[in-house]
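FYI, it's all coordinate maths here, none of it is from the lab. On a predicted model such as this, the values are computed, not experimentally measured, just so you know.
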Structure I
Amino acid sequence: MRKSQLIKHLSTLEEEDLRQEILTLYDRSSEVKKYYSMELGSHQDREKLFAKAKADIDSKYKTKSYRRPRRPRIAKIKKLLSEVEKVSIYQDEMADLHLYNCECALSFMENYRFISTPLFNTIFYSFNKAVDMIVASMENETYYDRCKSLCDRADDQSGVLGDEMRNKLLELKPA
C-alpha cells in the first residue's frame with residue numbers, strides 16, 4: 001500500500017476509528033510499541049534503552065585472547081545501531097551512541113593492535129553519522145571536544161583515518 005492510499009483511507013475514518021487503528025498497531029507491532037515508549041516515555045526509559053545498546057555494542061568488541069583477538073562483530077553492531085535509530089527520537093542521543101561505537105572501536109584497535117579496513121570503515125561511518133546528527137540537532141559545542149579527542153586517537157592509530165575524521169570535524173567547529 002502506498003502512503004497516498006493510506007492517507008486517503010485514514011481521511012475516511014472517524015476519530016474513534018483512528019484511535020482504534022492506532023491501538024491495533026500498538027498491540028501488533030513491537031516497532032510501534034518501542035516508538036511510543038520513546039516518544040511518550042520518560043527520560044529514564046530512553047536512558048535505559050541507550051544504556052542497553054551501549055552494553056551490547058561493548059560486548060561485540062570483547063575478546064578473550066590478546067594474542068589472537070577475535071574480530072569485532074561489525075555487522076551485528078550496524079544492525080543494532082539501525083534498530084535503535086528506528087525508534088530513536090532525539091538525534092543527539094543517537095549521535096552519542098555512534099560516538100560510543102567509535103570509542104569502543106578505537107579502544108579495540110589500541111588494546112589489541114588490530115587494524116583492518118572494516119574496522120576503519122565502521123569508525124569513519126559512525127563518526128560521519130554522529131557529526132551529521134550533531135549538526136542537525138545544533139549541539140556542536142556539547143560534542144566538539146569529544147569528537148576532537150576521537151580524531152586525536154584515530155590519528156595515533158592511523159594517520160589516514162585521523163585525517164578523514166578531521167575533515168568531517170570541520171563541519172562541527174563551534175562559533
Structure II
Amino acid sequence: MKGLFCVHCKAKNNEEYRVVLRKRLIKVRLMCMMGLLVIVGAAALFHTLLQEAGEWHQGAVYGMGTGLMLGSAVAMFRIHRILSDEGKLKEQRLKETDEREVEIGNLALRQTAKLLLLVMYILMVFGILVSEELLKLCCLLIGIFLLSYIGFQRYYERKV
C-alpha cells in the first residue's frame with residue numbers, strides 16, 4: 001500500500017530517507033487524528049441528531065474510524081522501528097528506491113484501476129435492471145475517475 005499512498009522515494013542516502021520517513025510520519029499521525037475525529041464526530045451525531053440510526057450504521061462508521069486509527073498506529077510503529085535501526089533504514093531505502101519495485105507498484109496500480117472500472121461498469125449494468133440510484137452512483141464515480149485521470153495527466157505533463 002506504500003506505493004499507493006506515498007510518493008516515489010528518491011532518497012540517495014540514509015539521511016535523506018530519514019527526512020522522507022519523518023514527513024511520512026506526520027501524514028500517518030494526521031490520518032490517526034482523522035480516525036479519532038471520525039469516531040468522536042460519529043458519537044456526537046449518533047447521540048444527538050441521528051438517534052434513529054441502526055446498529056449496523058453506527059458499527060460501520062465506528063469501524064472506519066477504528067480502522068484508520070489502528071492502521072496508522074501500525075504504520076507509526078513500523079516507521080519508528082525503521083528510524084531507530086540504521087540497518088533497517090538502509091534496507092528499506094534500497095527497497096523503496098529500487099526501480100523494479102516502483103515499476104511493479106505502477107503496474108499493480110494500473111491493473112487495479114482497470115478492475116475497478118470494470119466492476120463499476122458491471123454494477124452500472126446491474127443498476128439499470130435493479131436500482132436507478134445505483135446506476136447514477138456508478139455513472140458519477142466513473143465520471144469522477146475519468147475526469148480526475150485526465151486532470152492529473154495534464155497536471156503532471158506540465159510539471160514534469
Structure III
Amino acid sequence: MKRPTGLKIFQNLISEGEVQEILAQEETANSKGQLFRLFGEFGGKKAKKPSPWMQEWGARLKREGLFSELPNQYRLCDWIGEHSSQFKWHIDNSRHGEKILVLCLSEKRAIGFRKRGKRESFELELCAGDAYMIAGAARWSWEHCILPVGEGKSGGKSFIMSYKRV
C-alpha cells in the first residue's frame with residue numbers, strides 16, 4: 001500500500017548515544033512498567049510535569065523546524081510483550097494536536113497505517129533513533145497501530161511529542 005499523505009519519516013534523527021540518554025531517563029521514571037505515561041498539558045487529563053530533559057528535546061526539535069511552537073505534550077510509551085497487543089487500530093484523540101512526532105527508542109519497531117475502515121495497510125519499520133511525524137491526512141484519516149514484531153513480539157519503546165493549544 002502507498003504511504004499516507006502527511007506521514008514524514010526521519011531516519012537516524014537522533015544518534016545511538018542520544019537514544020541511550022533518553023532510555024536512561026525513561027527507565028528511572030518508569031519503575032512500575034506502565035504502558036504509557038503523560039507529561040505536560042492534556043486538556044484536563046491527568047499528567048505529570050515534564051522533566052527538563054523532555055523540554056530540552058522539544059526545544060531542540062523546534063529549533064530544527066519540526067515544530068512551529070514548543071511541544072507541550074510528552075508521552076513515554078513502553079509497548080513490551082503483551083502490552084503491545086492492547087493497542088488496536090486507532091486515530092489519536094484530538095487532544096494531542098495537529099502534529100505528532102514519535103521518536104523510536106527500540107530496534108525493529110513496526111507501525112501500521114491504514115485508511116479508516118480498510119484492511120490493507122502500509123507498514124513502517126523503524127530502528128532506534130528513527131522518527132516519524134503524522135499530520136494532515138495521516139493524522140486524521142488514517143488509523144495506526146503498533147505492530148507486535150521483533151524479540152518477544154514487542155512493539156518497543158518510544159518518546160512522543162506534540163503541541164496542542166489548551
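Observations
- Comparison of I, II, III by relative contact order in percent (Cα under 8 Å, 6 or more apart) - largest value held by: III
- Read-out helix-only ellipticity at 222 nm (-39500 (n - 2.57) for each DSSP H run of 4 or more, over all residues; to 500), computed value -5500, structure in I, II, III: III
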